Structure 1
Amino acid sequence: MTDSRKNKSEMSFLQHLDVLRWHLVRSAVAVLIFAIVIFLFPNFVFDEIILAQKDSNFWTYRMLCDLSHQLGKGEMFCMGDIDFDLINITMSGQFNMHIMVSLIGGLIVAFPYILFEVWRFVSPALAEKERKYARRLIFVGSFLFLLGILFGYFLISPFSVQFLGTYQVSELVRNQVMLGSFISTVTTVTLSCGLVFQLPLVVYFLSKVGLVTPEFMRKYRKHAVVVILVVAAILTPPDVMSQILMSLPLIILYEFSILVSQRIAKENNNK
């Protein structure tokens, strides 16, 4: 063990808290910097990203329509513009939404750096071989997060917007959706997908400390599927398609996490 690692391992609890505080401060500053950059481009962020799912020209809708034609189904899977009005009823509403979207965007863009700060905090306590694995986890975690964000934005969120935006109990009732409600649906679903896609990474660390084993995960696989279905129902609007689209990748990730836990268990047994 090097002197720096030895000194850090011998720090008091309060000293560790102080080190952790600075890692959190740097992470927060990174989020804030990216949030400010995003804040400066409202037209692109809102018109081309957040509100784009209201337009029939959105990528997901075009792909579905092309697939419908290729399968000989005509316009069956084609989706038109969502016929509702976005409204703002408070003086500070649009400004608050601008800030909220900027902060969420800053968190998404800064996520790899946040993982890097986490690695910097835990790496002094790891062996050299473990530190090499941990460096790879920054890439893996960032990739899974990005994959989850893309999955949520291009699959779960559009179906949610289509279902909720076109649902009517009567033709006499016209939908007028508050801006905050629309943005909250898109951002919550998208960000939630990015976070739940971190499941293999969470299982890796839990397996490292011995809290999770592959045998445990296999034994409670059926229970995990039920929990996944409940989580999918909570994170998505009440339409079956969105819940299925959310559940399937989580089940696949759970099975992949079993393999991750199995590998960690094998490494622990070989020590």
Structure 2
Amino acid sequence: MASGTVTSSEYIAHHLTNLTFGNHPDKGWGFAHGAQEAAEMGFWAINVDTMVFSVGLGLFFLWLFQKVAKSATAGVPGNTQNFVETIIEFVDDNVKSIFHHKNAMIAPLALTIFVWVFLMNTMDLIPVDWLPFIAAEMGVSYLKVVPTTDVNATAGMALAVFALIIYYSIQQKGVKGFVAELTLQPLGKWLLPFNLFLEIVGLLAKPISLALRLFGNMYAGEMIFILVALLPFWAQWLLSVPWAIFHILVITLQAFIFMVLTIVYLAMAHDSH
């Protein structure tokens, strides 16, 4: 912005555009050079930056927790072991208070969701120009570093949870029991079509709410950081530091909400009516 080569609108649009790879209608496969080109690529285009940062942070999570598990000691633990054990106990307490069935996968799933989403959200605390500037110096035109500001990422996670909801609903109740839940409540068999409509809406609302809540909150937070970056340098520090401190609560809360709702929805899938 200091160079005066781009307008405020161009600056905002640039920071909100993913590095997208896909099939151009006329040019074949390649990277997009703008939001319009990315949109023209269609369904099979992939946001490379979202994939790189989300998968990279997932691998970092696995590496860190495996490293701590292998070096864990029953004596005086180090700071990293204390930190990891605190997170595991926190997640385990939430699972025990919400999920009252036997399923060994729920606690590891909840831990993975909480830590992974938290790590992806934390990327929002990196100053908005740092990594895109480094990428630009390497010839990469666009780079969005917060995977959870991409609705494709949040929708992908939500659809995975939705698939588990359907799977466990059928596993625990059978196809007949699952269909009965969708058709015979809340108003009985005489209003079966209306019951089905209400239950289908409620069922589909679960992944939609999961995806859009996380995306909306993180996208809004990123937008505020971008707008602050448009201000003079002294104003940036005056506003960005307090917002970053407050945003620590936001990124933690959003990871917690996604985890808790996942546990709640899977508990409902195990319940019989």
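What follows draws every value from the coordinates through simple rules; no lab data is involved. Please read all numbers here as calculations on a predicted model, not as lab measurements. Cβ atoms are built from the backbone, for glycine too; each structure is taken alone.
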Just checking, which of 1, 2 has the largest value of FRET efficiency 1/(1 + (r/R0)^6) of positions 44 and 68 (r between Cβ atoms, R0 = 35 Å, to 0.05)? 1
For relative contact order in percent (Cα under 8 Å, 6 or more apart), the calculated result is 20, so let me know which of 1, 2 that is. 1
As an exercise: semi-axes √(5λ) of the Cα gyration tensor in Å, for residues 60-99 alone, calculated from one structure in 1, 2, equals 21, 13, 8. Which structure is it? 2
Parent structure of the calculated result 0.05, given that FRET efficiency 1/(1 + (r/R0)^6) of positions 188 and 220 (r between Cβ atoms, R0 = 25 Å, to 0.05) is the read-out and 1, 2 the choices: 2
Consider the structures 1, 2: one of them gives 1.5 for distance in nm of label points 7 Å out along Cα→Cβ at positions 92 and 108 as calculated from the coordinates. Say which. 2
